[in-house]
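Novice: Several structures are given next for inspection.
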Structure 1
Amino acid sequence: MTVSLSAQHVVKRYGGVVALADGHLEVRSGEVVALLGANGSGKSTLSKIITGVVAPNEGQLQLNGQPITFASPRDARRAGIAAVYQELSLIPDMSVAENIWLTHEPYQLWRVNRRKMRQDTQKLLDLFGGTYRASLTPDAPINSLPPDERQIVEILKALSFQPRIIILDEATASLDSQQVDRLFDLVARWKSEGMAVVFVSHRMEEIFRIADRATVLRNGRHVGDRLMQGTTERDLVNLMIESAAQPHAHERPPLQADAPVRLQVENLQAGPIAGVNLTLRDGELLGLGGLQGQGQSELLLALFGALPISRGTVTLSGERVRYGHPWEAMERGVAFVPGDRGSEGLLLSRSILENMHLPSWAKFGFPLKMRQAEAEAQRSADELRLVMAGLGAPVSSLSGGNAQKVVIGKWLLRSPRLLLLNDPTKGVDVGAKGEFYTLLNQLRAQGTAILFYSSDDDELIGLCDRVLVLHDGQVSADLRGGDVTRVNLVSASMGGGGAVVGG
């Protein structure tokens, strides 16, 4: 059965803030449409309107040529529309099977048929067979899974509703390259079966690889559609942002070879980390590369005192340290910016002001010196060019890029000397990335030492003085200068290398 979906002149306002001024999208059976735009352009809002999460103030949705409205996501699912969102909707304490079939469990008489639920879950998991660990089973609790496997479950949860239209909103952001390949194989199959796919991503390579057509929003308005054949990345960027400065068009501050050593790590073992050595100097940006799940996140957590160290030494500013709690690292000028802002970086139900000072409220005394706190938060917001209704607005009202600015800004208020970054630009648009890159270079010029994990090889190539590639919890290559290339990064991530190991 063919299907078509059209959203025309859709408007959504939150009080005085216009989240979507003139949204437009059309997608048909057997087609992949990329929905593009900078953070804050209205992509997520339009997606949530299409899936019944929020109601529009104006405009019209049409399904198969007929006007339609959705009072809830359940209404949209009944109409054959499902979505995989950037912020996961899984319940941590429930199993994989329970999450996938929540609200539409298979019943036998009056009881849930758990045997059938497990069997049907395994059939779905088999779609990604060979790309995840053996511990990912129907009975595995969600809170035991790493981010990539949680993302797989989120995708399978949407598929369990047998949709005719599926929206993939940054669905590849947490997946490794093998998992992305499998997802794209599935998308090709869905196209051949007549499914319509809306694909939201900030990875241009993926967009050109999978999409047939692109719809671009800017500042809440539809600004154009392009067939991917014959279109260039520059064409799309020009539509997405008014000043189409490329995010990698930046100059690195020169690295001082005799700068003081801020961090020295020797034979570090913690969790999956199996003996890492590195040296990081003031003003240096040291990258961590490799496929996801090779120990990069655990290394950063161990250096922040959030993961116990079983062996090895960590020396900070010439003094050997071993933290029992992240507060001890914070007191020594260490900051950690997580990539999963929704679950690790923000209190989504609280205000922007409260989130900006999460690590720092103690310094404002008791009773709190609110005027001072507000002034400092506003100054940081201005420096970061944070687009918001006001400091009192809930942080959940921000676009993805602006929310990530809050995650970073709360640490910058503490003037860290060592900044640990865990894939901080995941799901952030090209414009916000450009601002972030400029900020990193400013911090380096001020002498901040930065250890930076990114799942985007282009970021590592464009930003870093050196890149340590991790494979199976160990450094497989230490790439420097002209050796920081895509070929070397890919080779080392697969366990090859041939470069100097260690730091």
Structure 2
Amino acid sequence: MRKLTDQEQTRREKLAMLQGMGREPYPARVGRTHQTRQLLAAWRLDQQVVIAGRVRASRLQGGSAFLKLEDETGPLQVFLQKKNLADFSHLIKLIDLGDFLEVGGTTFVTKRGERTVDATSLRWLTKAVRPLPSEWHGLADVETRYRYRELDTLANPVVKDIFLTRSTMLNAVRQFLVEREFVEVETPVLQPIPGGATARPFVTHHQALDLDLYLRVAPELYLKRLIVGGFGRVFEIGRNFRNEGIDRDHNPEFTMMECYAAYTDYEWMLTLTEDLMIELATAIKRKPEITLGQKTFKLKKPFKRIAYREAILHTTKIDIDQAGDDQLRAQGRNIGTDLPDDMSRSKMIDEIFKTHVRSNFIEPTFVIDFPVELSPLAKRKPNDTKYVERFQLLADGTELGNAFSELNDPAEQRQRFEAQERLRQKGDTEAQPIDESYIRSLEYGLPPTSGLGIGIDRLTALLTNQKTLKDVILFPTLKPEQP
């Protein structure tokens, strides 16, 4: 068992003293009449109130004391006097920073003009037996901040604001879609086949059915089945799981918004994405702009566009239309791309793009028209069948969103799945398996449809000017803490 620090031992002794005085340090009921923000907004002198919150500061002055009591809406000063509180001399010695107290009293204003509650009653709601951190000391505490996010938000109000902004953004996304006649739905997280994205899945086992299941890598195929079933526009915001590495842009579990609209194509969805980005930035920033590092970008339609092939050619001088597999591998290696001998053509193209091209896009930009081998669920371009009607929204060097005109020909979808299956047999653990249920659904008829997926974590990082997903995910995935 871990040895207690001197402070922890002292706090436990105070806890025992409270209990010895007949005071319950962990009651079940709270008699609060006002939140701090509510009380301050409608401040009246000589008002009888009961407030509650955590002790964040204390100052003893002979027969009186001042406390800063903080609830979820903010702090308020409390004045304790010996003449108003029985056992004042004992109680004041038992109060520690971090304790939760309920204070009843009368409102007044101090000579310095600070609004305060003059306490006439005091009781503990929670006795904190471990001291709160007072400050952070640079990189040494970064992992502690992520592992114990509750301490991070207590010590750093700016961090708490980031997650409040995330909540505001999620509400704005929902409102934006609902106003455009999208219906929010929920689809399975446990799936018999991991489809809808090129990713390695997590596997689990259902004991009652004696069945291996996969944590979803995307909700896409189920959402499109709902379009088959007569829904016009649907969306889902939920957790996805991909068995991949962890870096500034990736966490094994993350939040996605995916939406699908019948009788539309990727051009329609691109316009919707522009409108969504402008509306979200305005909701967060009060104006349509984003700040990345020290630079501010105004968001206005149309966003910049560039074709996928052109983006690679411009940056690397590699023409993916002209280069065969061996030439592509050689040219990619010449510019420092890791391209093993057994890597498929689609993987090589994707690796060249991710390694050398994507990071160049800082201002929000649409990269459009991807090679068909990179897009097993997207519809081909009518005038150039080597490419599909697909776009990615890139900003700050990362992918924010992915969208395409959905492939709705069941025969061609089977061919695409079979091509993916051949890659799986060659060892590509991220290739998509054949989903017979989805093909069967397409055979009933999927109208022309476009779909969009946006990473909520990455979008939050963009709108709050954060450089890593760990700063916008409350509890990011970490290795177990060492004893």
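Novice: For the read-out mean count of other Cβ atoms within 10 Å over residues 211-218, a value of 19.2 was computed from one structure; give its label from 1, 2.
Specialist: Numbers: 1: 21.9; 2: 19.2.
This figure was derived from 2.
Novice: 1, 2: which one has relative contact order in percent (Cα under 8 Å, 6 or more apart), as calculated, at 16? Intermediate results must be reported in sequence, preceding the final value.
Specialist: Values: 1: 16; 2: 13.
Computing relative contact order in percent (Cα under 8 Å, 6 or more apart) on every structure in 1, 2 gives 16 only for 1.
Novice: Then there's this: When mean projected area of the Cα convex hull in nm² is calculated for each of the structures 1, 2, which structure yields the highest value?
Specialist: Largest value of mean projected area of the Cα convex hull in nm²: 2.
Novice: If P(r) over Cα pairs in 10 Å bins from 0, in percent, for residues 91-146 alone computes to 18, 30, 29, 19, 4, which of 1, 2 did it come from?
Specialist: Label of the originating structure: 2.
Novice: Matching task: 4.4 is the computed value of distance in nm of label points 7 Å out along Cα→Cβ at positions 83 and 163. Pick the structure from 1, 2.
Specialist: 2
All of the numbers you see were taken from the coordinates with simple rules; none came from a lab. Since this is a predicted model, take the numbers as computed values, not measurements. Cβ atoms are built from the backbone, for glycine too; each structure is taken alone.
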